[in-house]
1. From which structure (I, II) was distance in nm of label points 7 Å out along Cα→Cβ at positions 168 and 184 calculated, if the value obtained is 3.2?
2. Looking just at relative contact order in percent (Cα under 8 Å, 6 or more apart), which of the labels I, II belongs to the structure with the highest value?
3. Cα Rg over 2.2 N^0.38 Å, for residues 88-127 alone was computed and gave 1.34; which structure, I, II, did it come from?
4. Taking distance in nm of label points 7 Å out along Cα→Cβ at positions 48 and 192 as the criterion, which structure among I, II has the greatest value?
5. Please state which of the structures I, II yields 27, 14, 8 when semi-axes √(5λ) of the Cα gyration tensor in Å, for residues 24-103 alone is computed from it.
6. For percent of Cα pairs over 15 Å apart, for residues 16-63 alone, which of I, II scores largest?
7. Given a computed value of -15500 for helix-only ellipticity at 222 nm (-39500 (n - 2.57) for each DSSP H run of 4 or more, over all residues; to 500), which structure among I, II does it belong to?
8. With Cα extents along the principal axes in Å coming out at 67, 52, 28, pick the structure among I, II it was computed from.
Structure I
Amino acid sequence: MNRAALEEFAALTERVQFLESQAADLKASVGSLRATIAEIERTIAGRFTATLEEVSGHFSRYWQRLFNGGEAQLYLQEVEGEPEPGVEIRLRIPGKRMVNLNLLSGGEKALGALAFLMALFSVRPSPFCLLDEVDAALDEPNVERFVGLLRELAAGTQTIIITHNPRTMEAADTLYGVTMEEPGVSKLVSVALAREPSARPAPVEA
């Protein structure tokens, strides 16, 4: 009898048993990780859907306030060739049919974007907001609606807006302007607009 062969067989048997144990542990770990990933994906999908529905509800209400009626919807849209669906925006102005955001006029798009922004901030408030000439395409009645929502936004969020519209400027607490008194030399000026609370633009009524 080859004693060395027996010892080698015992060592190899022990090695095989160790590797089989390691393989079983790895399979169990892979299964556990897959279950965890699936649970995380379900949680993400559930929270995303719930948040989308909540934002869509606020979006519709702000849209109706700005346009005195109508309808606004956010919904998931499957995109060919993409693993995840996109978010589609559908809007209806009173007296008109439901259309995609891209088919609206410039002023309607601006108000729609503001309604969407307000909806997002209603669900996930932010300490800061910067708006760049979003009122440029608005006529006077829509500027009034815009200013009302702007004051509502500014009540809980530090808001900076770049604008050339005098009516929007009137709603500001502080104005900052850039002038060029000499060619190539810019000068910054600021004006604090102190006013009585009753003189502030009122929010748009629901």
Structure II
Amino acid sequence: MRRKLGFETAVPSLHMSFTGAPGTGKTTVAVRMGQILAKMGYCRRGHVILATRDDLVGQYVGHTAPKTKEMIKKAMGGVLLIDEAYYLYNAANDRDYGQESIEILLNIMENNQDDVVVAVAGYKDRMDKFFSYIPGMMSRIGNHIDFPNYGADELVEIAEVMAKALEYDIEPDAYATFKEYIVLRMDLPFFSNARTVRNAMDRARMDLPFVFLTSL
């Protein structure tokens, strides 16, 4: 808007940090954020490229820079979302190749912020520790969003939305049963919020033909 009115304006820092457990919507929000930024004119394309340490860090000398730059190139005009970004840094090994990737990212975040948005994601406690090791990363990120775990009722609502998207109906008496399952599952290892719901829905879909056949 300011540019259209003839005012000089600098692009604000759009780099982001998303913290929270798996399945809380970090990737979904990143995709939506890219679309919003594109509509606002901050991104040319608004697409999202998802990357992990394996996509950015090489296994031998001279391998990391090309890998990191290739992922950045793919993300130009949009968002580079680095999941579990703390794995880029190895505090026990100052020669770890991840450090080279971090330095390239810091340079891009500083000098190319008008053409690529870098978003880092992961568990909050690990991200906080990562930022303490890499203060330059923290200083370049202007937007920090924490994603809390969903409650049981919210996860039941998410299941209903997923079912409707797949053109299935959940029987009224199944809601209470599903909520009981979710409450139990929340206390078990590897609970992943909406991802756990999606996995449960997938299993239910796979079981439907057998349920139908046994009811004949």
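Every number in this text was worked out from the coordinates using simple rules, so none of it is lab data. Since the model is a prediction, treat every value here as computed from it, not as a measurement. Cβ atoms are built from the backbone, for glycine too; each structure is taken alone.
1. I
2. Largest value of relative contact order in percent (Cα under 8 Å, 6 or more apart): II.
3. Structure II accounts for this read-out.
4. I
5. II
6. Going through I, II one by one, percent of Cα pairs over 15 Å apart, for residues 16-63 alone peaks for structure I.
7. Corresponding structure: II.
8. II
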